[in-house]
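Structures given as structure tokens follow.
Values quoted throughout were computed directly from the atomic coordinates according to the rules given, and no laboratory measurement underlies them. All of these numbers come straight from a predicted model, not from anything done at the bench. Cβ atoms are built from the backbone, for glycine too; each structure is taken alone.
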Structure P
Amino acid sequence: MSEKPIAWGRYGPNYLRKWREDRQHTQESLAVALGTDKGVISLLETGKRKLDQEWLRKLAEVLNCSRGDILDTDPDSLPDEIRTSWLRANATQRRQIAAVAEQIVKYGGADE
């Protein structure tokens, strides 16, 4: 994790609010996209309601991120050029990006 999560409630930490804001959603617009109400979104953001696998799946799809990102990654910690490429990539391209990044980390880059 890059910094202290925005919410640390009964059900642990999450970055849901940061991801929602990063994607220019209000609680209301996210709730509409998910077929719920903004009160539920508030409870999820504050950790007062559990982010179970079903919620994480739905949220990740609408917010265009991974389930793990919602729990572990502050979207502000990702460099813009990486975020832009990742968000524009389809599922196959994302796997390719991840594979290339893993090789660079494992074997070093051109600067070494």
Structure Q
Amino acid sequence: METILDRHITIDPKICHGRPHLQGHRIRVQDIAVWHERLGMSVDDICTDYNLSLAEVYAALAYYFDYKEAIDTAIEADEAFVEAFKKNNPSQLQEKLKKLRGEENPLSS
């Protein structure tokens, strides 16, 4: 296990698949980066919503900006995985709703 940025950011192969995360939490640096940079959450909102200290969130953002390219690549890979999963595993709920609405199943065409 490697501790980075004082005591706030840790990399442990047994936690979060070895991705950098907040010490004592299963919140990855990339999660905080997405919330702040892509979803526009303020640091205060992140702290309040996830019971984190300002120091933890700022440490995560500092780490993100130090390793931005690698973390952005990991975010993109996760997004691609989710899209592929959705494509290969259509929502059963959405299929039932389409049937109830009388819509044609696009997968059966």
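Here distance in nm of label points 7 Å out along Cα→Cβ at positions 65 and 81 was calculated and came to 2.2; which of the structures P, Q was it taken from?
Working through the options, I get structure P.
Taking 20, 27, 29, 21, 3 as the value of P(r) over Cα pairs in 10 Å bins from 0, in percent, for residues 41-96 alone derived from one of the structures shown (P, Q), identify that structure.
Values: P: 21, 51, 24, 5; Q: 20, 27, 29, 21, 3.
The read-out was computed on structure Q.
Given that relative contact order in percent (Cα under 8 Å, 6 or more apart), derived from a single structure, equals 17, which label among P, Q identifies that structure?
Numbers: P: 28; Q: 17.
The value was obtained from structure Q.
Can you rank P, Q by mean count of other Cβ atoms within 10 Å over residues 57-64 and just name the one with the largest value?
The structure with the largest value is Q.
One of P, Q was used to calculate Kirkwood radius over Cα pairs in Å, giving 15.1; which?
It was calculated from structure P.
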